[in-house]
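For reference, the structures are reproduced in the following blocks.
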Structure P
């Protein structure tokens, strides 16, 4: 036996059933579409969209519209004083670049605003550069 025939030995080529080829062909007459209705008609695959609900009022028209708008990206990234106590030493400068170096911020957040919020007392004496702080820290 040659190598090519041994490769294709266990593969079976099963032909697809042909619909609508007469009563004796198993899928004749209605050809698996059922008897009546919109989906049984020819061309129904093109005519009916996925969101069509048969003439009843669609869900997206029953639901209320969402009013107004919401700003995104304006809020600063908040960092808690716990993180600064843990990652900084006395005399260091807290800025966006040092926050990225210490892996408190991602490098993709370089251009965003940062605000330091008090959760516990600042034990470390640091200076803030280019970073907003809450009034309770000062």
Structure Q
């Protein structure tokens, strides 16, 4: 499988006075999808950080299609765009419970050696886990 789907219920604090999700929360929803994508491979951000690897977002784009609203159950589909090198790229689709497309997004994260604070290649353990991953 080349993607992960994660469900999130919109909380009241993520919305404005009209019950519409504030635009910056979409980036948070994408982060949840990315985190769950990693978990599917038995990895976590905290585990990677313990191994000396940081993964800062270096690029984020979001194209808003429709509004998410308070109490919607959202589905974040997170897909690895290509095999990682010194960075890793994900694409996202965000849909509500009626399957309406709410947003599409794209992120690029860089692999950073925590000790040197410099870019580094994707860790071998991640590449090994992805070797049978179909793109």
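FYI, it's all coordinate maths here, none of it is from the lab. Because the structure is a prediction, the values reported are computed rather than measured. Cβ atoms are built from the backbone, for glycine too; each structure is taken alone.
Listing for the model above:
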| quantity | calculated |
| --- | --- |
| With helix-only ellipticity at 222 nm (-39500 (n - 2.57) for each DSSP H run of 4 or more, over all residues; to 500) derived as -4000, matching label from P, Q | P |
| Given -0.75, -0.89 for log10 I(q)/I(0) by the Debye sum over Cα atoms at q = 0.13, 0.15 Å⁻¹, calculated: source structure among P, Q | P |
| FRET efficiency 1/(1 + (r/R0)^6) of positions 25 and 65 (r between Cβ atoms, R0 = 25 Å, to 0.05) derived as 0.00 - corresponding label from P, Q | P |
| For 28 (relative contact order in percent (Cα under 8 Å, 6 or more apart), calculated) the corresponding structure among P, Q | Q |
| Ranking P, Q by distance in nm of label points 7 Å out along Cα→Cβ at positions 41 and 57, the structure that comes out highest | P |
